[in-house]
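Down below are the structures I want you to see.
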Structure I
Amino acid sequence: MSARPAAAPRLGRRRPLWLVGALTVLSLGAYIPIWFGLTWAELRREDGDRRKDPVAHALSIFVPGYNAWQAHRHFRAIGDLARRSGGTPRIDATTAALGVAIWWVTFTHYASDPIFLVLDAVELVAGTAVVVYGQRALNALWAARGAEERVLDTDWFALAVAGTYALLTVIGFLGAPA
């Protein structure tokens with residue numbers, strides 16, 4: 001019998017902060033639930049908890065009230081993993097929950113009135129801050145385990161789609177009758 005070499009552990013992915021920020025802004029906040037799902041899958045793979053359903057987790061970010069609890073739970077899981085790995089987590093789950101609540105309030109209420117344009121800007125800032133904050137903590141964790149930061153072909157494709165969406169949205173807004 002020959003011994004099979006042990007498979008290398010699959011590390012989480014270090015996403016560049018500019019990438020997650022750009023995807024959030026260019027998608028006008030739609031990347032936020034996607035990020036929650038992708039990183040929840042990484043956390044699930046890390047701790048082996050099969051109850052962590054990435055799709056349900058991502059969709060739960062759209063449910064008012066529950067989304068703040070899910071964001072808190074998500075960021076607490078990041079902090080717990082960092083502690084178990086011997087790191088000193090610098091992540092505040094309550095701040096992330098508040099950011100998601102702010103994102104949701106404005107994400108689901110669009111209009112062309114000036115006040116809503118201001119709220120949309122607040123939504124983008126809050127949502128982008130949550131995603132970058134969480135990814136920064138995950139990047140530190142994955143870097144300590146040897147993961148490399150990289151941009152994939154799918155990231156470039158997602159950026160192109162998000163950029164096109166943002167451009168068409170702005171053109172549609174500017175071209176709409178007053």
Structure II
Amino acid sequence: MDYFSPAQCAGYVALVLGVGAFLNRDDKRMKLLLSVESVVYGAHYFMLGNLAAAGSAAISAGRTYLSIKTRSLWLAAMAIVLNLGVGLKIAATGFAWLPIIASCAATIAFFTLDGMKLRLVLLTTTLMWLVNGYFSRSIGGVVLESLIATANATTLVRMGLERTRANAD
């Protein structure tokens with residue numbers, strides 16, 4: 001495996017963007033960084049030949065950006081339909097459905113949840129993308145999802161502690 005191939009390097013860039021996103025407690029900044037990360041991640045998986053993950057990441061970029069501007073359930077439904085369409089057209093194996101299912105769950109979360117609930121769903125979807133990265137032989141993807149899970153969990157703990165302190169006052 002070439003650790004510095006263009007595909008792997010794109011994964012490393014996505015890694016930096018994704019970790020930065022989940023270290024933010026501000027939902028808007030997190031979503032903006034995740035939009036950019038998803039574009040790079042899509043290119044990464046395209047170069048690795050995982051078209052289902054590439055398509056899902058591309059849809060996720062638009063979906064995440066739109067969720068900053070609106071809570072439209074109609075747009076969320078459109079993103080889910082697009083993801084399922086990509087899955088039906090491209091997903092050749094069972095594991096290829098992991099990013100599709102993860103993106104559908106994240107879509108619902110981005111348009112209907114915020115704060116800790118949003119991050120809890122995203123932690124679950126991150127674990128699904130972690131498995132996808134492993135099977136795709138994505139170095140950046142595995143590291144990215146591992147670090148995102150850690151960063152997200154850390155932020156959840158910080159948010160929980162802040163909530164506990166605020167309730168105690």
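Assuming 17.3 is Kirkwood radius over Cα pairs in Å as calculated from a single structure, say which of I, II it is. Attributed to the structure labelled I.
When relative contact order in percent (Cα under 8 Å, 6 or more apart) is compared over structures I, II, which one is greatest? Please report the intermediate quantities before stating the final value.
On the way: I: 32; II: 26.
Result for relative contact order in percent (Cα under 8 Å, 6 or more apart) over I, II: largest is I.
The greatest value of mean count of other Cβ atoms within 10 Å over residues 48-55 among structures I, II is that of II. Structures I, II were shown, and percent of Cα pairs over 18 Å apart, for residues 24-79 alone at 37 was computed from II.
State the single structure among I, II that was used to calculate helix-only ellipticity at 222 nm (-39500 (n - 2.57) for each DSSP H run of 4 or more, over all residues; to 500), giving -29500. Only one of I, II returns -29500 for helix-only ellipticity at 222 nm (-39500 (n - 2.57) for each DSSP H run of 4 or more, over all residues; to 500), namely II. Supply the structure label, taken from I, II, corresponding to distance in nm of label points 7 Å out along Cα→Cβ at positions 56 and 120 with the calculated value 3.5. The read-out was computed on structure I. Computing distance in nm of label points 7 Å out along Cα→Cβ at positions 144 and 160 across structures I, II gives 2.7 for structure II.
Every read-out reported here was derived from the displayed coordinates using simple, explicitly stated rules and does not represent laboratory data. Computed from a predicted model, the values in this text were never measured in an experiment. Cβ atoms are built from the backbone, for glycine too; each structure is taken alone.
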